[in-house]
Structure P
Amino acid sequence: MHELGIMETVLDTAMEFATENSASEIREIHLLTGVVFGIHRDYADMFFKMISKGTIAENAKLVFDLVPARFICRECKQITEFTALSEKEFFCSHCDSRQVTMVSGREFRIQSMVVV
C-alpha cells in the first residue's frame, strides 16, 4: 500500500507550509489526484488520520479533486476522457483506435490548504 508513504509526504509538506506561515491549525488539504495515479481514498484517509495524531493537522479534512484521464488519439486527433479506471486498455471513443497517448490523469499534488 503506497498510500502510507504518500500521506507521510503530504503531511510533511503541509506541516512545513504551516510552520513557514505561522499557522496553528491545518483544517483542510485539497489534493489534486489523477484517475490513473491509483490512490485509494479510504486508505489515504485512514493513514493520514493515523500519522497526523498529535499534530496541528490532526483534525484536517482531506479533499480529493479528481482529474480525469484524457487521451489524444494518434489517428483521428480527438480527445477521449475516462473518469474511472474500469478499462484495462484505453481506446479512442471516436474511432475505436487503441493508438492513444495519455495527456492527463497521472497528477498528484497538494492544490491548496486551509490553515489558521
Structure Q
Amino acid sequence: MPSPLESPLFSLIDFARGHRKEPTRSEAVLWGALRDRRFRGFKFRRQHVLHPYIVDFFASALKLVVEVDGGYHLDRVADDAARDLDLKGLYGVRVVRVEAALVERDLPAALRVLGRCVG
C-alpha cells in the first residue's frame, strides 16, 4: 500500500491540520506553555508548514523552529540533522530539539532550553 505522502492529492496543509487535531502528549503539554504568547510574549504556531517540511512549533519573529523529539527520533539523528540544515538553508531558521520525555517530566526545564535559544 503506498504512503499517503506519495499521493498527488496529498496536501502538507491537510496533514499539518490533522496533526494539530491529534497532538502527541508532549506536543500538547508544550503547546500549553507556548500558545497565546505565553512564552516571553512570542507568537508560536504549531504544526506549521515550511515546505517541504512540517515543523512542530515555529516562531517567525525569532526565526526559531522547536521540534519535540520522542523515541522515534533516536534512530533518525542523521536524518534530523540533515533536515535541520535544510531548514536553515531554505528559511534561515534555527532549530532547537527538545526531548519529549523532558517536556512531560519537567516542563520548566524544557522551557529553559528554549530560553537559551531566545537569549
Quiz item: Can you say which of P, Q returns 3.4 when distance in nm of label points 7 Å out along Cα→Cβ at positions 29 and 101 is computed?
Solution: P
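To which of P, Q does the computed value 55 (percent of Cα pairs over 14 Å apart, for residues 21-60 alone) belong?
On the way: P: 55; Q: 44.
Source structure: P.
Where is relative contact order in percent (Cα under 8 Å, 6 or more apart) largest, in which of P, Q?
Values: P: 35; Q: 21.
Comparing P, Q by relative contact order in percent (Cα under 8 Å, 6 or more apart), the maximum is at P.
If helix-only ellipticity at 222 nm (-39500 (n - 2.57) for each DSSP H run of 4 or more, over all residues; to 500) computes to -8500, which of P, Q did it come from? Don't jump to the answer; show the numbers that get you there.
Numbers: P: -8500; Q: -13500.
The correct label is P.
Each reported figure results from applying straightforward, stated rules to the coordinates on display, with no laboratory input. Values in this document were obtained by computation on a predicted structure and should not be read as measured data. Cβ atoms are built from the backbone, for glycine too; each structure is taken alone.
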